[in-house]
Structure I
Amino acid sequence: MFFDLDDTVLAPRATNPWAAFKRDHQLPAHLLILEGIALHPPHEQARLYQRLLAYEQALAASSEVREGIPELLERLAALGLPTALLTNNHRAATELALQKHSLAFTLVLTREEAPPKPSPALLERALEHFGLQPHEALYIGDSEGDLQAAQAIGLPVWFLATPHNPALQPRFDDPAELLRSLMQDWG
């Protein structure tokens, strides 16, 4: 089982902090933050990237784990299923959030290991690490980027509900509902 971090493992926030960062730093709304930063001259890129790193650290420090995620991860571990966390976040911010919430995954991949989603590269690296084909894994995410990454390689993808993803399917209100469906569908 592969998981996204923000709005999946971590509780969704009332407003999208990434949209706010883009707005506050005049980055194009339709691009990934890193793509928007790359449009700026090199001296501005360095400044914006440092601000992004600080922002990610602050978000990780103030994060809350999504209710039911620790129990879901415990159940998957009890079943002997390895887990991977695949995030566009920076490694240091990711580790801070995982430590804060005492969460452990078999594998953690960040944007330092592969291009960010919607590229399927993080998912492909996880499949390679575990020696799996796409149909042998399941990705749990929350966004259109997660959908695009999974669809690009034929990896099944399910979604945890957020205020921002009502159209994504299959969509589960909470991790307990997802686990019930997982046990029925994947046995």
Structure II
Amino acid sequence: MTLIFSKNQSGEYAYDRQSVDIFFANCQTAYENSPTSIDVLKLANSGFPVVESGYYTVEVDKAINKLIYSVLEYKRDLAYNSGQQDLWEKEYSRTVYDLESTLNAGKGKMFSRGEKKVFSYKRRSVEKFMHKLKKYFFESGNKITLENLDKICFSATKRGSGYSEKEVDQFLNKVRILLLTPTEKN
């Protein structure tokens, strides 16, 4: 697997090239040996040091999305080919249910509070987007796409009244996995 990412322009921040190269080399080895052993949530939550001279973040993130989809597609096909499509569909439904409990939490209760003097996401901006997610998953609202997730930018605060950035980001990565999950065999 030879991946070619563009190097960013001088002065723009990007992902550290060495960290990205090592990450994808490890992913290639894991995929070639046992795709079912790959934890897609770990893939979605992966991060790299940000440097002034590195790979464009958008390209690397898209490659990770493609890898997540490939792993999920492999697992789905394996389940269908072995007559276990019910298990695959139950797992998908369980993931949706797990998201539902967060989305149904009341205002100010969706995620843990951020720490004082540390950036956290303003609750109002997070809750506004969570309302859109709830409509999409449970009320046939407007379609949510990976591009919507990539473009979301929450307002920040340091007062400790916001939501934990880490928790919100991890939740959105679970949503990303759901959006990438192929539910039916082609």
Structure III
Amino acid sequence: MKVSESNYLPDVIVAVSRGGLIPARIVSDVMNVDGVHSIKASLWGVGGRISNEVLIHGVELPIKDKKVLIVDDVVDSGLTLIKIVSHVKSFGPIDVRTAVLHVKPSSKYLPDYYVSKLDEWLWVIYPWTSLEVLYSVLHKHYGCKVKDFDVDALINEFYKLTGVGLTQNQRDLLAVAKKHYLSALCRG
């Protein structure tokens, strides 16, 4: 709504993968912007920070002479958006703006549009990131012992640590996701 209320109508939306994919799709639907592209940038991964530098994975963006809105879910340090904005500008758009759902106080970058600016650093858990956050939090707290937890123990311990409960759908996916997340976190 803030983008629309500002009378900014982008020609193209660039979603920051992975977290910005769903918000970008929603913005494109509300604003009737058919041109949606994605760009993968890595600084954070399952279990925490994966690099000291934002890594942008090569992609050619057909955005020359276009108005661009970059969309992500949350800006934490701001390093990812700073790097992505610079990268996007290298393709010659006439205007580049940014939109996120949440801005953390640790951010060195303030997006043009955001839903909320947090007063303190918090884990922000979106429906599309709940399993990643659950396994990251539990692994950080329990290490690879979490491999031995059954679904009920996973849910109970996550609730104890965060106060966040899971929906039935998330519960059903928990066991499937467990092997994928913990094999990456525990290397085996």
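Where a number appears in this text, it was derived from the coordinates with a stated rule and is not lab data. As the structure is a computational prediction, the values presented were derived from the model and not from experiment.
Calculated for structures I, II, III, Rg/Rh (Cα atoms, Kirkwood Rh), for residues 99-162 alone is largest in III.
Source structure of the calculated read-out (helix-only ellipticity at 222 nm (-39500 (n - 2.57) for each DSSP H run of 4 or more, over all residues; to 500), -11500) within I, II, III: III.
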